[in-house]
Structures are given as structure tokens and as C-alpha cells.
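K.L.:
Next come the structures, one after another.
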Structure P
Amino acid sequence: MSKKTWLIWTIKLLFGLVILFILFYKVGIYNILNTIKSINPIYLLPLIITFLSDSLLATLNIKILLKAINLKLKYKILLNYVLYSWALALFTPSRIGEFSIVYHLKKEEIPSGEALAIILIDKLITFVSLSIISLVGFYIFYPKIFLTLLFSFISTIIILLFLISNDYLKNLFVRYILRNFAHYFQGFRKTLFLIIKKKFHFLLLNFLLTILKWCITSFTVYFIFLSLSNSIPLYYIFIINAMMVIVSLIPFTLSGLGIRELISVALYSKIGIPTNIATSMLIILLTISYLWAIIVIFSYKHKNI
């Protein structure tokens, strides 16, 4: 990887850390620590179920798309790869670790182009579903910019479809951007159009499971708030989670670090949640996520999963 890329990532990381420092300073370190000390750990036990359910659904989504192109892979093996790629993504810039699953699928004799198409389709469905939920959130919290965002979302989808379907642009992309890496994408476009045109019901099923997956993620946050003696309507958490993910895609910081937390605290404050409670929830969620990721990576390396 080039020095320029590392420099950009380092600057983004530092910028994100500065935003986090300012957030913690404004909220108050002692306020956050005192809030975390008051946690009731009994409410964190359901997180075992929510984290596992999230991984099971994520695996099922990939399994469905593989089935759409008549490719078979044992669910347990695929679950291992999904868990490992998710865990690896937490420790890699811009979550590129998530695409390590393409390498693992290739080991199972699934062509890299088709594997990449499956993963990108799954990511695109996640993006579309979260964007739709986020639009509802912006309509509730920021109605003045709702129409602008709606137009931007529709325009983005149209542009993406045009770029994918245009042969001339595809050839330019392969010739001037992919170059020596073009062979990794063999079968990508064919797989993409096969699923979109002839196996659309698989996309719909993936979409519905993605919504369910994010509902379960919302329960994770819900139980963390309960552990901090705060009960929040689940639909607010569902909407704010989606908005947080979409806004964090803005490439100002590394993987949305800082921006994600700042937006989340701001949105929860709009429904009356104190900033120290919202910030504490985020810290607990991040801590549990990284602990779970470490367990997954350790287990994978020792072939326990």
C-alpha cells in the first residue's frame, strides 16, 4: 500500500480522534465514567443472543445470494467466514476487512468475480435499506432537508445503475482503473445482472432479512440503554442506528470514527436522552463489539469456529 494512502488514513484517524476527544470533553469524562459505573450488567446478558442472531442472519443473506447463482456452501463454513470478516473489519481501515470473505470463498472454489458480486450486492442492499430508514429519520428530525436528501438518494441509485449497465464505461473502468486486477472481477457483471434480472425474489428476501437484522441490532442498543436505567422506544433506536451508519459513510474520518458518535449523541439528545447516557451507551457497545471480535479472531485462528 502506498505511503500516500497510509498518510490519508492516518490524517482521517487523527481527525476522528480529535472529534471524539472534543465530544468526551464537552460531555465530561467524569460524567461518562460515573454513568458507566452505574450499569446493571443483568441487562447485557441478552446481547449474547442479539450478537449471535445478527451473525446468523448476515450469513443467511450471503447464503441466499449464493443460492441465486446455484452455488453451494455449508452454512457452518460460511458462518465462520462471515464472523471472521466482520471481526477483521473492526481492525482495518475503512472496514476493508469485510472483503476478506471473497478470499475465503475463493478457497471454496467460488470464483473471485462471482464472490465479489455477491458481497457487493449484499452491501448495496444494506445501503439501500438503511438509506430508506434514514430518510424517515431525516423527515422526523430534520424535515427541512428531507426533500434534498430524497432527491440525492434517488439520483445516486440511478447513477449507480447507469454506471453498471453501460458497456463503454465498464471498458474504461477495466482498462484505466482495474488494469492488472481485472482478472479478479471476471464474472462480476454477469453475476450481478443474472441476480437482478432473473432472481429478483432473492434480492427481496435479502432485503427483508436485512431489515430484520437491523431490528436485532436495535435490540442490542435497547438493552444497553436499559442497563443504564433508560428505556427508549425501539423505533427511535432503529431509525437513529440507520442514520448513524449512513452519515458515517461521509469520508472525513476513518470508518466514520468520531462523526458516527457525534451524530448519535446529537440525535439521542433530540428525544431527551442526556449526552452522558448516549455517550456511555456508545462506549459500552464499542467495548463489547471489540471484545466479541477478539474472541472470534482468536477462535478462528485456533480453528474453534
Structure Q
Amino acid sequence: MAKTPHEQHSTPRTVHNTLPSIMTSPPHVPTFTLCNGVQLPSLGLGTYRLKGAECREVVKNALRVGYRLIDTAAVYKNEGDVGAAVQELVNTGEITREQVFITTKISPRDQGFDKAYAAGLTCLSNLGLSYIDLLLIHWPGTQGRKPTDPRNKTNRTESWRALETLYKQGRVRAIGVSNFTVEHLKGLLESGAEIFEFHPYLYTTQQPLLTYCKSNHIQPQAYSSFGEGHLFQSPCSLNTNGTKCTRAQILLSWALRQNVGVIPKASCLDRLIENLGAVEVDKEFVLDFLDQDVVKRFCWDPTGVV
């Protein structure tokens, strides 16, 4: 596999560090209850392609305006920045560690029990935190192996055992997967969450996966909610019944109304606040993409992985 799936939603913008402290009245972000009772915030911040000082400032600003879920991954190479930002606000007393939910993912190159277990410990070390809230297998296949290689199935089963071990040891609070299909999910016990590409152009395609998740108490979470930005330009008919909201907020709310969590990326303060406002879109609305009968994926397709 040349590259891994990603969770990008907008073109980079300048970071504005204008928040000296926590907002006094941030929007209330509802939570989902995972199969083991852990509470997962329904909306969080995706950090793909954010690195260094920019990543640290964005994460701090996100936490200050009310975000409580930060999503990262080993392949993003920013776990250290995410952890440093969280720790800085903990040290200043602006938040507590318990108020923040950190999700990260082991790399597709680290499939198999030994590699996955070591990768989980590396994620924990990179973050510099005492525990991970949610640890995921990022991809159902193994980097360097063909999608049709039967070893993919064996490796991800072994990787899952490694995550279970880390969970039993108390190093992670919950475990799950990313980009798995229904076939990939079968046989995995007690999966807390599943992150996958989901937006109006994949509504029909992903229904079997959503149904399976619901039936097996797996919390679905969407990435690429804006179709890599394409859904901002796609022709659509939008009736918000008088509610003042942006297309970004409508797209995020569209998923939330289906009990699917969202982790949009943003890098500027106004976009962080705009996206967070999706949790307050409470009126009925109609979102009709004029070409929604066309199935479109904007990220990697896992259906070819055995």
C-alpha cells in the first residue's frame, strides 16, 4: 500500500492563537457509550497533516473552545505534538487529562501480535501520556502485502489480540478499528468503535456496515465528512427551515443525526468554532445532493483487502 487512508477536510489555513484561556460557555458535545461503558465524544478534531507548532496550537485552541476528542495516528507523525499540547493545558490547569479523549491508530506496517503490541506501546510513549483512550487498527491490510494476500486476515486477527492485551493491561481504555468492512469485522470481539469514510455520497454504500455496527454494539465514526472538500462545491438543494448554519455544520450534523460520530480537521480558529457548532443544529433540515445517486469515495477503498 503506497499510502494510508486519511482524514482531511479543508485546505490549510493560518493558525490564529487568540485564545488565552478556556471559553466560558462552549457548546455541549454529546457522547456515545462504547460497549465497555467508556464515553466517546460525538465530535472531535482530526489532525491529519498537522505537525509541529501548528499542530500544538490547533490542538490547544480546539480544547479551549470546547473540543474534548482529539484524533491522531502513528502514520500522521504528530502524536508527540498532540500529547505535548494536551499536557501543556493540563499543567496550566486549563483542563484535566480525564476531560480529554485521545484516539490514535497503529500503522498498517505494524500488523501481527508482536508488532502491534510494540506499536501500541510506541503510540503511548509518543503521546507522553499515561494511557490512551481509544487505540485502533488503522487499516485491515498489512503494508507491503498485496490486498489479496491471505496473511492480511491472520495479521489483523493477531493485531486485535495485541490490542486486547493492551486493554487488559490498562494501557488503553477502549479498542477498535478503522476502515474495516463487515467481513473484516467478523470475528472481532468487543470492538468499541469503527472509523470509516462516510458522507452523503457513501450513504447507501455504507448502510450494511452501519447496520452491522449497530447490531454488534460498535460505535461508528466518520472521517472525510466533507469529501476532501468536494462536498462544499457539489450542487445541492438545502432546506434548513430557517436555521442559520453553514454547509459544514449541516454535513456534520447529517452524520450526527444518524448516531455517527465525526472528526473533522480544521486548522484555523473560526473553522474550529464553526465545526463545533454542528452539535447545536437541532432543527429538521433537508439535504439533497443533486448527484447523490453517484457513489463517490475520496479516500482509500478497503473492500479489496481480504
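We did not get these values from a lab; they are worked out from the coordinates using the rules stated. The structure presented is a predicted model; accordingly, all values stated were derived computationally and were not measured. Cβ atoms are built from the backbone, for glycine too; each structure is taken alone.
K.L.:
To which of P, Q does the computed value 1.8 (distance in nm of label points 7 Å out along Cα→Cβ at positions 193 and 265) belong?
P.N.:
Q
K.L.:
Out of P, Q, which one gives -0.62, -0.89, -1.37 for log10 I(q)/I(0) by the Debye sum over Cα atoms at q = 0.11, 0.13, 0.16 Å⁻¹ as computed from the coordinates?
P.N.:
On the way: P: -0.76, -1.08, -1.57; Q: -0.62, -0.89, -1.37.
Structure of origin is Q.
K.L.:
One of P, Q was used to compute relative contact order in percent (Cα under 8 Å, 6 or more apart), and the result was 33. Which label is that?
P.N.:
The correct label is P.
K.L.:
Let me ask another. For structures P, Q, calculate distance in nm of label points 7 Å out along Cα→Cβ at positions 257 and 281 and state which one comes out highest.
P.N.:
Between P, Q, the highest calculated value is found for P.
K.L.:
Let me ask another. Mean projected area of the Cα convex hull in nm², for residues 41-112 alone computed as 5.7: which structure among P, Q?
P.N.:
P
K.L.:
Have a look at P, Q and say which one yields -25000 for helix-only ellipticity at 222 nm (-39500 (n - 2.57) for each DSSP H run of 4 or more, over all residues; to 500), as calculated. Write down the numbers at each step before the final one.
P.N.:
Details: P: -25000; Q: -9500.
The structure behind it is P.
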